[in-house]
1. If you rank structures 1, 2 by distance in nm of label points 7 Å out along Cα→Cβ at positions 100 and 276, which sits at the top with the largest value?
2. Using the calculated result 5.4 for distance in nm of label points 7 Å out along Cα→Cβ at positions 172 and 244, pick out the matching structure from 1, 2.
3. Which structure, out of 1, 2, was helix-only ellipticity at 222 nm (-39500 (n - 2.57) for each DSSP H run of 4 or more, over all residues; to 500) calculated from, if the result is -9500?
4. Can you say which of 1, 2 returns 22.5 when mean count of other Cβ atoms within 10 Å over residues 108-115 is computed?
5. With FRET efficiency 1/(1 + (r/R0)^6) of positions 132 and 212 (r between Cβ atoms, R0 = 30 Å, to 0.05) derived from the coordinates and found to be 0.45, which of 1, 2 does the value describe?
6. The value 59, 30, 25 for Cα extents along the principal axes in Å, for residues 116-259 alone was derived from one model only; which of 1, 2 is it?
7. When FRET efficiency 1/(1 + (r/R0)^6) of positions 52 and 188 (r between Cβ atoms, R0 = 25 Å, to 0.05) is calculated, the result is 1.00; to which of the structures 1, 2 does this value belong?
8. Starting from the value 26: which structure in 1, 2 was relative contact order in percent (Cα under 8 Å, 6 or more apart) calculated from?
Structure 1
Amino acid sequence: MISMKKRQLLTAGAGLAAGLVTGFRPARAQGQPIKLGFAPWADAEFVTRLAARLIQDRLGTKVELVQTDVAPLYQGLTRGDVDAMLMCWLPQTHADYYKRVEGKVERLGTVYDGAKLGWVVPAYVPESELASIADLAKPEVRGKLNGRIQGIEPGAGLTRLSQDAIKAYGLDYTLQESSEAAMLSMVNRQMRGKNWIVATAWSPHWMFGKYDLRYLADPQDALGAAEEVIGLGRPGLKQDRPEVAAFLSKLHLPLEELEAGMLVAQEDSQDAAVAKYIEEHGSRVDGWFAG
């Protein structure tokens, strides 16, 4: 049976899809809910739910959460079917998506910086045998990994960059495209048996608090350097809803605080993680609403 929370998210996602087809535009009056969109990734969900709680509690504005895939999320933003999203990775991961919407959306603030993409292995895998992506080409290493890299969704920027990395390093590997949940399940299963596995990953993520993992070196920078994650608003957001736009433009979390919150969400619940973050970081939260 689908839980009430998931039913609400599925309904919201269906509404977004309908809007993309029909050209529906949500009303922008002060009394209308703010629609925050996010893809089903751990960091994006925590940040979005944190923002939603604060918009409702501090600004007295109702919020609707819209979970969907990355591509329709960007398209929905330009059309006004969602008001804001807090998961635009730049300059590389979402470069293709951002190029299509640049000038058509409003750039808000940097939600967090120092974000990183890469491939990870369990810490028990000897660095003497596998320290770099280039080491994956060794026949004995490929044999232990069965020539497979565990990935996430086909539409993710990390997936595109990982395909590019396979070509750049001349690797005879298959990128197993799946989902974040499937990737994490495979990491958990293989690590329980102390087996070798290489998976696509990113920071911030709660997996680094739960599992002992390390990134493989990327001497060709095929997966890019550190990035910033910014918020984007629909056209006219700053004019129509200045108090919401001002808050979202100031919303900024240090990576270590974000990863701690994500781990609580994983081990308990999103609601508990958001409440704990607000309680423990009151002065930071107050600063987001100052002025």
Structure 2
Amino acid sequence: MAQAEETRARLCAAMGWSESAVELCPQVASGDRIQDRPLAEIGGKALWTKELDAALLHGEIDFAVHSMKDVETIRPEEIAIAAVLPRADVRDVLVGAASIAAIPQGARVGTSAPRRAAQMLHARPDVTVVSFRGNVATRLAKLQADEADVTLLAAAGLARLGETGVGHVLEAEDWLPAPAQGAIGIECLAGRADIRALLAMIDDAPTHAAIRAERALLLGLGGTCHSPIAVLTRAEGADLVLRAALFSPDGTLRIEDSARFAADDEAAPQALAHRLLEAAPEGIRAFFHGPQA
């Protein structure tokens, strides 16, 4: 809802409208309803989009607001990513310890994200990962209830909820974020030229270019919700520098590579994906399926 409110505020400011001109239509996604199992076991990222997709396709809403890291790489042809808002903080926040090194020996780390789990196990093979799902408040409450010793949350989500200062921010160069982390995307029907023109008013071109590159990398890797991948994209002049690391789920294996390319070059991230898969050991490659049609 915080993301929808930000989108409405930006659109109304761009168009000179009062906020009453845009109605928010809350939807409860399957990903919110089912919180006792990892996403990968119950349908993956589609659990965050299918209800909104249906509302778009049935004409119930004009556009949908998503966390881009929760949007599947391959989307229905009828739906277009019309705008991406300026990217917020891409970093993760460690809650419950002052640093990765300061986590107590043998601690329980609460997360259901394969990337966070693998990255943590790679850095700290002594810890145990326990499944931890739910919104920010739910996960913080689980931590307070001693269901885990530490957990990881997105800095962007915490900031949007006004929950700053709750943990230790992990520097992105050392602890690579998830693809598309910190980015809000807005989708509409591909055939709605009127809505696409409206949303173009709030599209942030540099963020959109970075998200396109990261999603092109994912497409080339053929990753799923089981595939631990971490990505960091930096703008350097007119170019993007994309750094990606792949892990085995248990964190024992890790491979990294990077590429610099023009911001509109979607072939370069796919070439990077190919290089990563070519060099990856089978213990990593088994969790990626290569280029997706």
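1. Largest one: structure 1.
2. Traced to structure 1.
3. The structure behind it is 2.
4. 2
5. Corresponding structure: 2.
6. Clearly, the read-out refers to 1.
7. Value 1.00 for FRET efficiency 1/(1 + (r/R0)^6) of positions 52 and 188 (r between Cβ atoms, R0 = 25 Å, to 0.05) corresponds to 2 out of 1, 2.
8. 1
Values in this text are rule-based calculations from the coordinates and carry no lab data. Everything numeric here is computed off the predicted structure, so don't read it as measured data. Cβ atoms are built from the backbone, for glycine too; each structure is taken alone.
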